[in-house]
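Novice: Below you'll find a set of structures to go through.
Laboratory data are not the source of any read-out in this text; all were calculated from the coordinates shown. Because the structure is a prediction, the values reported are computed rather than measured. Cβ atoms are built from the backbone, for glycine too; each structure is taken alone.
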Structure I
Amino acid sequence: MQTTASVGRDAIAGEMDKARQAFHRLLDHATDADLRRRSNGTKWTNEQLLFHMLFGYLVTRALLILVRIFGRLPDGASKAFAQLLDAAHRPFHLINYLGSCAGARIIPYSHMRDRFDRVITALERSLGTEHEAALRRGMFYPPTWDPFFTGYMTLADLYRYPTQHFNYHRNQLTLANT
C-alpha cells in the first residue's frame, strides 16, 4: 500500500468521494429483485454485500483507534495482537459473514446512503486533522482477515483500506443496471 506521503490526503479523500458517488449510483439503480439476487463470488445477496461494503468504512473508524494506540507502543505489542487475531481467523470469517447478513436487516438499503455519507464525512474530517507523524505510525495486522490487510499498515494505509475493499466487492455485485 502507498502511504499518504506518496499519495496525499486529497487523493485519499478523492478516492472516498468517488466511492460515495458510486455507492449512490448503485443504490439509485437497484431494484428489489436486484437486492435479493445473489452476488458473484460470495454467499451474500446484493443487499447484504452493499451493507458489507458500507461496513468496511464503518469498521475503519474502529481500526484507526487501534493504530493510534498500537502505533505508540513497541512493535511487539501489535505483532502479538495480530498473531492472536490471525489465530482466530476462522470464527472471524463466520462472524463477518453473519454480521453482514444481519446488518442488511438492521440498516436496510433505504438507509445505507445516509449512513455511508456520514461515515465518509467523518473519515475525511479525521484524515484532515491527522498530523504527518501520526499518518506514518502503524501496527501489525492479521493478513488472513482481509485481502487488503498487509502484515504492517500505517494510519495512512488504513485510510485507503475501505475504498480498496469497496472497489473489490463492487465487482461482485450482480445489479442489473450498474
Structure II
Amino acid sequence: MKRALAWTGVVMMPIVVVGGLALAARDVALPNIQWPTQMQHSAAAKPFTRNDVLPGRMTLQPPVRGTVARGAELFDYAATPAEAERAGRELVNPLPADAANLKRGAVVFANQCAVCHGAKGLGDGPIIPKYPNPPSFTTDKSRALADGTLYHVITVGRNNMPPHGPLVSREDRWRLVHFIRILQGSR
C-alpha cells in the first residue's frame, strides 16, 4: 500500500508541476479553450418576446410579490393627509443640522425645489406663471408642519406637487427639511 502511494506521488508530481507552470504562463487576454458542446452558441431569448415555457408566455417575468429591490427604501406611508400626519408623529430627522448637511440641502433645494417654490421658498419660482403657486414655506401653516410631515410631502407629493422620492435620496430629503427650516427662519 505504501509503495502504491509512493508511485502515485512520483507520477502525479510532474503532472501537477507542469500543469501549474502552464497556468502561470497562460496569456489571460486569450479566451479559454472551448469544448465543442455548442452551449456557447445558444441563442438568448429577448426580454419582451413570447416564450411558451414560462408563465404568462413572456420571457421577462414580473418580480415575486413582496420582492424588494436591493437598496430600495421602504416607505410605509400612503399619499394621504392622514398618513402625512402620522409620518409627522413617527418620523424624526436622523441627520444633524450641521453646516455640511445645510450646504447639501441648499444645493438640492436649488436643483429640485426652487423652480416652483422660489429661491427663498416664497412660492414664487420661475415656473409659476404656468402652474398654480405652491404654498410659501414662510406661512404659519408651513412652519407648523412637523419634520416627518415635510419629509412625507417631499417623498410622496401633495396636491399638484409630484413625488420626489424617486428623484432625491433619503438623506437629501432630510437635508431638505433642515434647509426649509432655515428658509422659515426657525433655525
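Novice: Ranked by FRET efficiency 1/(1 + (r/R0)^6) of positions 79 and 127 (r between Cβ atoms, R0 = 25 Å, to 0.05), which of I, II sits at the highest value?
Specialist: Top value of FRET efficiency 1/(1 + (r/R0)^6) of positions 79 and 127 (r between Cβ atoms, R0 = 25 Å, to 0.05), among I, II, belongs to structure II.
Novice: Can you rank I, II by distance in nm of label points 7 Å out along Cα→Cβ at positions 95 and 151 and just name the one with the largest value?
Specialist: Ranking I, II on distance in nm of label points 7 Å out along Cα→Cβ at positions 95 and 151, first place is I.
Novice: Determine which structure produced the value 0.00 for FRET efficiency 1/(1 + (r/R0)^6) of positions 15 and 71 (r between Cβ atoms, R0 = 25 Å, to 0.05), calculated from the coordinates; the candidates are I, II.
Specialist: It was calculated from structure II.
Novice: If relative contact order in percent (Cα under 8 Å, 6 or more apart) comes out at 19 when worked out from the coordinates, which of I, II was used?
Specialist: II
Novice: Going by Cα Rg over 2.2 N^0.38 Å, which of structures I, II comes out largest?
Specialist: Across I, II, Cα Rg over 2.2 N^0.38 Å peaks for II.
Novice: Output the label of whichever structure in I, II has the greatest value of distance in nm of label points 7 Å out along Cα→Cβ at positions 31 and 103.
Specialist: Evaluating distance in nm of label points 7 Å out along Cα→Cβ at positions 31 and 103 on every structure, the highest lands on II.
Novice: Here helix-only ellipticity at 222 nm (-39500 (n - 2.57) for each DSSP H run of 4 or more, over all residues; to 500) has been calculated and equals -12500, so which of I, II was it run on?
Specialist: The correct label is II.
Novice: Can you spot which of I, II the value 1.6 was calculated from, given it is distance in nm of label points 7 Å out along Cα→Cβ at positions 23 and 167?
Specialist: I
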